[in-house]
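Presented below are the structures under discussion, each in the form of structure tokens.
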Structure P
Amino acid sequence: MQVKTLTSAVAVTAAMSLTVLLALAGSGVSAAAQPAGTKPVAAQAVMALTPQRVDLTRRLLATGSIYAWQEIIIAPEVGGYQVAAVNVEIGDRVKRGQELARLSSQLLESQVDIARASVRQAEASLTNVKAALARGEAMATTGALSMADLDTLRANAISAEANLATAQANLQSAELRLRFTHVRASDDGIITARIVNVGQVVQAGTEMMRLLRQGRVEWRAEVPEADMRTVRAGQRVQVTTVEGSQLQGRVRSVAPTVQSSNRTGLIYVDIPSDGSARPGMFARGEIEVSRDKVLMAPLASVLVADGYSYVFVVRSDSTVERRRVQTGTTQGGQVELTQGLVDGESIVASGVAFLTDGQRVNLRSAP
């Protein structure tokens, strides 16, 4: 009786096990993969995309200040004379050769008159000496004049010619000094400073005013020494002033040395002189150091964990593979993928924080 009961119990247990196995087989889940008492994991709906290669402009950020390209110090070339007139004010645009100031010239005018008189006197003296030399040479041919006397006449002629040359040089010097009383602009530009006033006695070389040559300004920025190798003459630069004005410039030159105090080097950028950038202003800039075709993906598609970056690659069997990648430049909500992904592979576009390696997903189209 007991043997019959035990046999019946074994038969019932075997039948129940077969029923469970058939049910699992029908649902597509193996018994080993589906522990007893758990519910099947539903596939997560995700949107996939294939990153494309696009043109990426790499920019180097830097800060600096606006400087004058060249600032010329205007000073007189003669000294000890009173300022008779000042013809410009700060901010005036001037042309090359334009008179900026004038010194009193009465004393120099009189010196020019004296020099001219000296020239006329030397010319008259030379004329007499030459006439005497001509007579002496005629007399020497007849023996009426000794050779010693003839040599004296010739020496007098040479001396008279030298005196005339000296008088002419003195006249040129006096006229040049007179012209120097008109202080003129050495180039086109803008007057940035005026120090002299009418009635002031100035000396040669004394600063009277300053001229921003050709109105040109430049942006000088400090770049870390590690980034200086990426900066070259001719690169485009967008300079933004504290007022918000944006100026398009180009790198003119890169300093050949690095400052040992802060390990930075200077770059010089030509910018338009439209009045929005004034010497002394602070400005920041973006230097276009390179342009490349790179693989870009949305920032939302990259998972950062344990100090590394990952994407979820969609496989052909509708599962995802968590793959480590290297990222580069971030721009406009997109991030550059430098390593880890092959062209043509699709990745999950968003919601990657809720995915696990090997998880099954349902792909949906973009809204």
Structure Q
Amino acid sequence: MFSKLWSLFSHDIGIDLGTVNTLVLVKGKGILIREPSVVTLHKKTRQVLAIGTEAKRMLGRTPAAIEAIRPLRGGVISDFDSTEAMLRYFIQKVHVTPKNDRWVIPKLAHPRVVVGIPSGVTEVERRAVQDACLSAGAREAFLIEEPMAAAIGAKLPVEQPEGMMIVDIGGGTTEIAVISLGGMVINRSIRVAGDELDQNVINYMKMRYGLLIGERSAEEIKMSVGSAWDVEHKEAVVRGRDLATGLPKSIKVNSDEIREALTPTINEIVSAIQGVLEETPPELLGDVLQRGITLAGGGALLKGLDKRIAEETKLPVWVADDPLTSVVRGCGLVLENLDLLSKVKVTGGLR
């Protein structure tokens, strides 16, 4: 009864609480928020000054009294208060409605929330995510593991007695799982993903050219000329600080160099996929051989990654439609199917 009453004032929402980006889907309305998981704080008072896109613009540009932080690292909460503030901001933002040309936030917004979390987190880390959601205003908070959410979002028939493999490459973690009958038969979570690829670029520029660049620049280079396979030749101009002189410096790099820089992390991801395949039961392995490997997450957009994995595993590999949103779309689909939610949820809690 109370749940039905609260639903009159709230939207059920699915959240992909990512290390790099947070996506929020509202039941019946689609994805309404795609913003960076960044919070800007005053160092002394710890007052929140900006969240999301506005906060990301401040990364690397803040004065001494202000710091821009990522409250999640490796897919888990590293700063609880900042994460709670960020969740509260996003929950309130999707409940904002226009009235008399003004924006009014309903005070009775206590939604049911489904959040995707890495499969390798500890019980304490799970509890931290759940508590952060409840503290941010959710009336119920359900957690589902990201590989399962990504598989559901990619429209894989997860409840069927067939083996299917999903690889979700996010910002902080790479999630690999073989799914059958609504559960994960085998899974592995490694804290090597998009952030590590960015760090590869930073280290390469430092060692090869004596050039110091920031995270934002590294991400831009990775996205523009980075690749995992020799698919095309591109060049880009990189600007940073010369470590020898301390002065600004710009150089030109090509896709071959950036591919060389990214290779160590790509090798780790491929090795983890091969390790899961080695542990997969033969019957399910036959299904995977027929169905192939599905890639999801922002890392799936790296040029040539599907070809590299296919070459190393000798299996067909395909990228999910809009891989960046697979997890949050999976969270949205289980909101519409409560029977499926009861099967796949890791845990749930009431306010």
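Some points to look at:
- Calculated for structures P, Q, relative contact order in percent (Cα under 8 Å, 6 or more apart) is largest in P.
- Source structure (of P, Q) for mean count of other Cβ atoms within 10 Å over residues 137-144, computed value 10.8: P
- Test item: helix-only ellipticity at 222 nm (-39500 (n - 2.57) for each DSSP H run of 4 or more, over all residues; to 500) calculated as -11500, pick one of P, Q: Q
- For the structures shown (P, Q), distance in nm of label points 7 Å out along Cα→Cβ at positions 73 and 113 is largest in P.
Only the coordinates and a few stated rules stand behind these numbers; no lab work does. Note that the coordinates shown come from a computational prediction; the quantities given were computed from them, not determined experimentally. Cβ atoms are built from the backbone, for glycine too; each structure is taken alone.
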